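Dropping the structures in below, format is structure tokens.
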Structure I
């Protein structure tokens with residue numbers, strides 16, 4: 001086994017990193033996950049996740065965690081309504097009992113807990129905010145914000161879209177998609193946004209108009225997560241003059257930018273129980289390539305960040321995890337570098353195709369006639385079924 005006597009460091013405790021840790025631990029590898037959160041009890045932001053059969057669900061199956069998933073998933077979270085900017089419902093799948101069940105949904109918090117609980121406590125090193133790394137002998141020395149350091153023979157970057165490790169692998173720059181989102185969570189939504197809470201009805205809303213999008217998802221904790229999608233210049237966040245730590249300024253922007261939309265949507269920003277952050281949406285070139293390193297690679301958003309408008313991010317990361325675990329624990333390779341090279345070749349090919357699909361979806365959802373295009377797409381899916 002090429003991992004014999006090797007210390008493996010996974011930097012980042014998201015779904016991809018934790019899935020990889022579980023799959024390697026099952027094979028007896030010496031693996032540690034270095035996570036910036038202080039402990040496992042932090043509030044997890046972000047929308048619900050739909051897991052796909054060939055990727056997210058397959059990763060959990062291989063880790064022996066599929067029963068735990070189905071004990072924690074949310075059966076109705078995939079129910080979808082498509083609305084126009086006036087709030088008129090153009091498609092409603094709440095009456096279809098099986099809609100979304102081929103891609104079952106789970107909140108990020110429960111999925112994280114499932115993956116964490118399956119690992120030994122000593123496999124997670126909390127409060128490990130990664131700063132930089134340097135080569136030491138044939139391995140790497142990692143430095144963290146809390147003043148600690150750690151040695152690893154193999155390092156896997158699972159540290160997200162703004163990965164600090166990726167520059168050690170290549171200098172390929174991301175490309176702006178043309179869309180910037182304001183992502184947020186509205187807490188206690190039944191109280192603070194009762195109209196929208198009732199409209200979402202425990203599932204999701206996709207709303208479109210004026211080449212803009214608004215996506216809402218109900219979460220099991222009673223909150224609503226949301227994305228506003230707008231066509232703005234790449235540097236809009238820094239050049240707009242908006243202080244994105246000031247809810248009043250963001251609310252003023254929303255009322256102006258979505259000024260032609262029905263006023264009911266303004267419930268999103270009417271409460272103080274709110275978290276939000278602006279996110280310019282980037283992707284990597286479809287033909288990105290780099291020379292394989294002997295003991296350093298990456299997965300998930302660190303390797304192939306892309307907009308969220310095809311629901312592929314977490315699934316890509318979890319598929320990366322099981323494909324990388326397969327390569328690293330296979331007897332077919334004579335070195336870690338050979339295993340990484342095989343993984344990266346198949347990962348980049350897959351990521352290219354999914355990135356193209358995601359960009360097509362992103363363009364469609366922010367174009368004139370987005371609703372009609374989505375309805376035709378769903379009609380085509382029904383016919384295939």
Structure II
């Protein structure tokens with residue numbers, strides 16, 4: 001199987017961003033983006049009001065069931081706004097990566113080096129999008145089945161919504177329920193489009209930068225002519241600049257992911273342990289999605305750190321001892337610069353890494369034990 005074309009990685013992103021009103025590759029923002037943003041924001045406000053008015057140890061399970069949905073709603077707003085503000089830099093970065101990718105397509109040896117990584121990325125973005133679509137459909141449409149089950153069991157119509165929100169009016173009639181229900185599922189789909197579009201873009205851009213560090217390492221390891229060192233140095237500096245652009249674009253979304261991730265995992269784990277019912281499958285899918293998102297966020301940065309640091313190591317294994325004095329100094333410069341690996345941060349507060357992932361899991365477990373104690377005592 002040959003590697004995908006560069007544009008094939010962005011098929012899903014192009015569709016998602018166009019639907020959201022921020023066409024990918026363009027600088028303008030459509031009016032529907034602001035409308036969608038307001039819709040999701042109002043839904044989040046309704047969920048927050050519900051949580052505030054029902055704060056009690058007796059309602060702990062119900063609140064923890066709502067917490068992941070509320071977290072995703074707020075997180076999706078923050079992340080998509082950050083990306084919309086950085087759209088010019090994103091467009092420039094994509095153009096730069098496409099130019100570099102064209103060199104891979106035209107070289108069979110380079111294609112073989114990064115083929116497995118590119119195929120993994122292609123499968124990942126498809127899997128991640130499908131998983132989240134299944135998740136939101138489970139949450140949005142399970143309410144109807146619950147209502148039908150309740151009607152056949154009690155012969156009473158109980159108007160229910162996918163997400164608990166505080167409404168400024170009573171919902172006693174069919175047309176009122178239909179309007180609010182349609183608004184709820186629309187907001188749910190928008191949230192998924194918001195955060196999957198940001199996450200998939202993060203996976204693609206970070207992975208491509210990692211692959212070019214890998215190719216640079218290969219070229220330097222097999223370097224035999226000191227005259228080509230100048231070009232390699234420029235490539236190295238260029239990739240370092242692209243890494244800095246990645247940091248600038250995704251430092252805020254990464255910060256919000258780290259900030260909210262522990263809360264999401266804790267609430268989902270608590271619901272999975274003490275909850276039940278028809279939404280149990282949705283909770284499992286939700287937990288898998290959050291863990292996958294957190295792990296991949298850390299995995300790609302760990303890869304970036306490793307690949308950027310390997311440039312100096314692979315340069316050391318080149319035939320530098322056969323080169324002239326000037327080329328040896330350049331080799332030493334590359335090795336010295338590579339000792340400082342490139343990484344992405346959560347607004348400089350934390351380096352995104354495997355250590356960060358384990359910290360998120362550890363914090364989630366701490367929150368979970370506290371919630372379990374409160375819930376057991378209330379019972």
Structure III
């Protein structure tokens with residue numbers, strides 16, 4: 001009978017960090033929970049200011065003085081809303097996205113670099129999201145009762161389009177992606193890809209340390225643009241081959257299991273539900289906020305009211321969203337263990353993520369706020385796997 005104790009092994013991994021490090025991680029993580037609420041309040045305040053100033057109303061009216069042009073009116077109303085909102089929310093974005101990360105040692109990026117990227121992302125976001133909003137207002141006009149259904153389908157299609165586009169045109173704007181350099185790491189990852197049928201020419205390393213000191217990798221792309229990318233932080237933090245195998249195996253799990261498509265479908269369905277709720281509440285919200293000349297939900301001047309509702313619904317839906325995301329994360333861990341049998345490598349890699357994700361939250365905290373299973377839970381699952389497969393070598 002084996003003397004290996006999964007609970008003791010889990011405790012030993014968590015004890016690799018001193019109590020002060022766990023306390024710091026807990027402070028960062030629980031402070032992040034409050035950021036959800038404060039960020040929503042900032043967004044609501046910005047939308048209310050824009051409504052009071054009539055920004056969207058004026059932008060929409062400017063192109064309809066001679067003849068109705070609802071497409072252009074909706075686009076300009078959205079562009080004005082998101083541009084002004086970006087400016088109003090900039091101090092909060094700088095605090096939550098840069099200053100706080102700097103205080104906790106999670107980024108070394110200079111403020112000028114962060115600001116440049118935030119500006120580029122803002123400009124791109126204003127254009128892309130405004131086009132999407134323009135299409136949504138078209139659906140509201142054409143299908144006043146069922147527009148949330150069509151909007152959910154459009155959002156899913158938009159998600160697929162962005163999934164395809166991101167590796168080609170968006171991500172390279174912010175980071176440099178290169179094939180993993182020749183050596184043991186590349187050889188191992190190529191062997192892993194061949195074992196499970198993942199294209200080995202799309203396994204990249206990117207300079208993620210430019211923005212963040214987080215230990216991470218990701219999967220992105222669709223059809224011919226699919227790829228798995230590892231942040232160079234993984235290598236700067238002395239990752240060994242077992243850690244890389246565990247983490248890359250997790251990302252290959254996302255790729256092979258089609259988790260990104262599941263999440264896109266989930267968010268499309270969530271958009272439908274959100275649309276129906278917003279449609280029911282819009283008249284009440286418009287009345288409570290004073291109306292400000294908004295004629296109804298199909299009026300682009302009412303975009304600030306619609307965005308206030310979306311923000312509130314989104315905050316209330318946070319536990320459901322996080323719960324949905326945790327399922328594919330757990331499945332990706334399981335895929336890594338089943339196909340590559342590297343529980344200790346995965347556990348060592350997970351310990352390095354405790355910097356930004358406290359390891360031992362209460363079950364309620366995990367359900368409400370964690371979009372990944374708690375690190376302690378994930379390590380324990382890896383150790384349970386190890387106990388059940390003692391003596392089996394890593395694969396490949």
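When you work out distance in nm of label points 7 Å out along Cα→Cβ at positions 128 and 336 for each of the structures I, II, III, which one comes out largest?
II
Tell me which of I, II, III gives -28000 when you compute helix-only ellipticity at 222 nm (-39500 (n - 2.57) for each DSSP H run of 4 or more, over all residues; to 500).
II
For Kirkwood radius over Cα pairs in Å, for residues 48-111 alone, which structure out of I, II, III has the highest calculated value?
Once Kirkwood radius over Cα pairs in Å, for residues 48-111 alone is worked out for each structure, II has the highest.
Values quoted throughout were computed directly from the atomic coordinates according to the rules given, and no laboratory measurement underlies them. None of the values given here were measured: they were computed from a predicted structure. Cβ atoms are built from the backbone, for glycine too; each structure is taken alone.
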